[in-house]
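Next up: the structures, one after another.
Values quoted throughout were computed directly from the atomic coordinates according to the rules given, and no laboratory measurement underlies them. This structure is a prediction, so every number in the text was calculated from the model and none was measured. Cβ atoms are built from the backbone, for glycine too; each structure is taken alone.
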Structure I
Amino acid sequence: MGHRIVTAPTAGSAGVLPAIVYMMKYQQRCARQTLREGLLAATAIGFLAKHNASIAGAEAGCQGEIGVAASMAAAMLAYGQQGHPIRVVEDVAAIAMEHHLGMTCDPVGGYVQIPCIERCAMGAVKAYNAFLIATVETPGYNKVGYDVVIRTMAATGRDMSAKYKETSQGGWRCIW
């Protein structure tokens, strides 16, 4: 008792950012200062999503949890690893989030933790892929900014049926 858990940005999506931190630290051998700077960029991206939309699965579905976490992780990679300009950080965050738009929670049997664990792994992969895409594309090519993507995520979350949000009773049921 009395222990702490760190959520980034939520408990259900708390595996995405640590996976990217681990990769940057142990596989890419990034310096501690690089990790700190990357985490600051991730924090800014997460704050923008929380302030302008939601990071709660109960409000926005899984797109608000895993999608935001992937955006944060992608921003960490872009800013921390190579010190890319803010425009590239925004691009990677937008690309990572775009590929989570419309994602619902608890789609099978109403289980909360089972899909979250696997989705954290996929969110980390999507964050890395977003980083690769944004850092090799022509500057200014990405036409959809992060602000537009998070507004779209907020609107999608409002339109999403409650039965497809966190801790719902919706989705497909196993009948054995």
Structure II
Amino acid sequence: MNRKFHVGKRILGFFQNFGIEVSATYISQQWTGGYDLFHQEKSDLYRSGITASDYVQIDDTRARVNGTNQYCQIVCSPLFTAYFTTPKQDRLTSLSVLTDFMPPHYLYNEPAKRLPDTFRLAGKARVAIDAQLPADVVMNESEFNPQLTRIDTLGSRQSVHLTEACAIAYYQQQTDFPIKARRERR
């Protein structure tokens, strides 16, 4: 039996136990719709917490959602804690969480050129990237992905690392969302 149906059936039974006539459809609509106001409030509180904090920490733990493995991302400081459930656990997801799921952007600039060094990109790949990827141009996902696929010397892992480097470079220079320096563990 579907868990949502089971919970909804119990809630319906609760109301009927007290003689309250309500339909299962009404209960379902109350549980699944009309939460935009709450989502906006969470978003506003999250932004305020990040803005007011000197630093934030991010961590994740596995979470099972409707029979699917996902990840609970926890962002916190001494002032707040926020939880987000995501299907992935990677750098791009962390950036997405840190920016409250703003649409991703990419920038191939000097910091982005230095980041692939930590991923040990081959010299041949670096030459191809420098020749084909526009420098110092902010791109959204639909602009960046075709540029990335044109660089045919990149393997799938190298493409991921370059994408992460460009996303991090954009995040570090953007002004739409507060940026907090990473706090080292002691």
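To test your reading of the models, identify which of I, II gives 74, 38, 30 for Cα extents along the principal axes in Å when calculated.
II
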### Message
Say we calculate relative contact order in percent (Cα under 8 Å, 6 or more apart) for every structure; which of I, II gives the highest result?
### Response
I
### Task
Match the computed value 3.6 of distance in nm of label points 7 Å out along Cα→Cβ at positions 81 and 145 to one of the structures I, II, and report its label.
II
### Query
Any idea which of I, II comes out highest on mean count of other Cβ atoms within 10 Å over residues 17-24?
I
### Query
Which of the displayed structures (I, II) returns the greatest value of FRET efficiency 1/(1 + (r/R0)^6) of positions 57 and 153 (r between Cβ atoms, R0 = 30 Å, to 0.05) on calculation?
I
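Given a value of 2.8 for distance in nm of label points 7 Å out along Cα→Cβ at positions 25 and 105, point me to the structure among I, II it was derived from.
Of the structures listed, the value fits I.
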### Query
Just checking, which of I, II has the largest value of Cα Rg over 2.2 N^0.38 Å, for residues 9-88 alone?
II
### Query
Comparing percent of Cα pairs over 17 Å apart, for residues 33-128 alone across structures I, II, which is largest?
II
#### Entry: Winner on mean count of other Cβ atoms within 10 Å over residues 41-48 once structures I, II are ranked, highest first
I
